Structure 1
Amino acid sequence: MQRKEFVIGIVDHPLFGLIMVPYIVVIKPNHGFYHIEAKVSPLNISRYIDSFSDNEKQLLKWIDEYSDQNLHKVFCKKRGQNVVDFIGKIKPEFANEYIRPYIEKRLVKCTDLIQEMNIELYFKEKPK
C-alpha cells in the first residue's frame with residue numbers, strides 16, 4: 001500500500017541559489033525512490049491543508065514568502081511588470097545584494113523549525 005508524505009527538497013534555483021521547496025511524495029513499499037505528486041503551493045495547498053501540522057503550516061508560510069510571486073510583490077518597482085518578466089530581468093548583482101539576504105532570513109527560520117520536526121529533507125538534483 002502506498003502512502004503520501006510531506007517532505008522538503010533543497011533545490012538549486014538558477015538565480016537565488018539553494019532554496020527549500022515543499023513537496024508531497026508518494027511512497028511505495030519495496031521501491032528505492034519516491035514519486036513527487038505535487039510541489040505544494042498556495043494554488044494547491046487546499047488539497048492537503050487538513051493533513052498539515054501547525055509546524056508544517058508555518059514552514060509552508062515561510063517558504064511561500066520567497067516564492068516568485070511574493071518576491072515580485074516585495075522587490076518589483078516597475079508598475080505593470082508581471083512575475084515572469086520581473087524574475088527574468090533580475091540582475092545577479094541585485095539578486096545577491098537584496099533578494100538572497102531576504103531569502104536567507106527565511107531559510108534560517110525554516111532550518112530552525114525543521115530541526116524540531118520529524119520531516120524528511122532531500123537534495124533534489126537537476127535532471128541531466
Structure 2
Amino acid sequence: MEFSGADRRQSKRYSEQIVVQWQRQASAPSEEWRYAFIRDISKGGLCFETTESLAMDDMLSFKVKIHFALWPFNCSGRILRVRPLAKPKHLEIGVIFTSIDPKDADLIDLLAWEQEQKNKSSET
C-alpha cells in the first residue's frame with residue numbers, strides 16, 4: 001500500500017513562514033550559514049525552499065528562530081526529499097531531524113496544535 005506524504009507524517013505541522021539558517025554538516029567551519037524560509041515544521045522535521053544544490057541524505061545543521069522566542073534553537077537533520085519546484089532552480093527540501101532538544105520539539109508540537117485549533121475554530 002502506498003501513502004502520500006501527508007499520510008506518512010507522524011506529527012502535526014506548524015505552517016508559518018519562519019526564517020531558518022542552515023549549513024551542510026560536512027562543510028568547513030568557515031562556510032557561511034545560508035538563510036531560507038521554512039514552509040512547515042514539526043517535531044520530526046521541516047520543509048524549506050532553496051536554490052542551493054542539495055542531495056538526498058545530505059546532513060544539515062539548523063538554527064531556527066520562532067518569532068516570539070528570545071533566541072534560536074539548534075537542531076540537525078538528514079534530507080529525505082528533494083523536489084524541483086515550478087520556479088527555475090528552486091528546490092523543496094524535506095528534512096527529518098536527527099538531533100533536536102526535546103523542549104524545542106515540544107514547543108513546535110504545541111505551536112502546531114494551537115494552529116490546528118485556531119483553524120478549526122475559524123471554520124465554524
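Computed from the coordinates by the stated procedures, all read-outs in this text should not be read as laboratory data. Model, not experiment: these values are computed from the prediction. Cβ atoms are built from the backbone, for glycine too; each structure is taken alone.
Upon calculation of P(r) over Cα pairs in 5 Å bins from 0, in percent from the atomic coordinates, which of the structures 1, 2 produces 2, 10, 20, 24, 20, 13, 7, 3, 1, 0, 0? Intermediate results must be reported in sequence, preceding the final value.
Values: 1: 2, 9, 19, 21, 19, 15, 9, 4, 2, 1, 0; 2: 2, 10, 20, 24, 20, 13, 7, 3, 1, 0, 0.
Only one of 1, 2 returns 2, 10, 20, 24, 20, 13, 7, 3, 1, 0, 0 for P(r) over Cα pairs in 5 Å bins from 0, in percent, namely 2.
Using helix-only ellipticity at 222 nm (-39500 (n - 2.57) for each DSSP H run of 4 or more, over all residues; to 500) as the calculated read-out, with -6500 as its value, let me know the right label among 1, 2.
2
A value of 1.4 was computed for distance in nm of label points 7 Å out along Cα→Cβ at positions 25 and 97; which of 1, 2 is the source structure? Please list the in-between numbers first.
Details: 1: 3.9; 2: 1.4.
That value comes from structure 2.
Out of 1, 2, which has the highest value for relative contact order in percent (Cα under 8 Å, 6 or more apart)?
Values: 1: 31; 2: 25.
Evaluating relative contact order in percent (Cα under 8 Å, 6 or more apart) on every structure, the highest lands on 1.
If we compute distance in nm of label points 7 Å out along Cα→Cβ at positions 65 and 105 for structures 1, 2, which one ends up with the highest value?
By distance in nm of label points 7 Å out along Cα→Cβ at positions 65 and 105, the leading structure of 1, 2 is 2.
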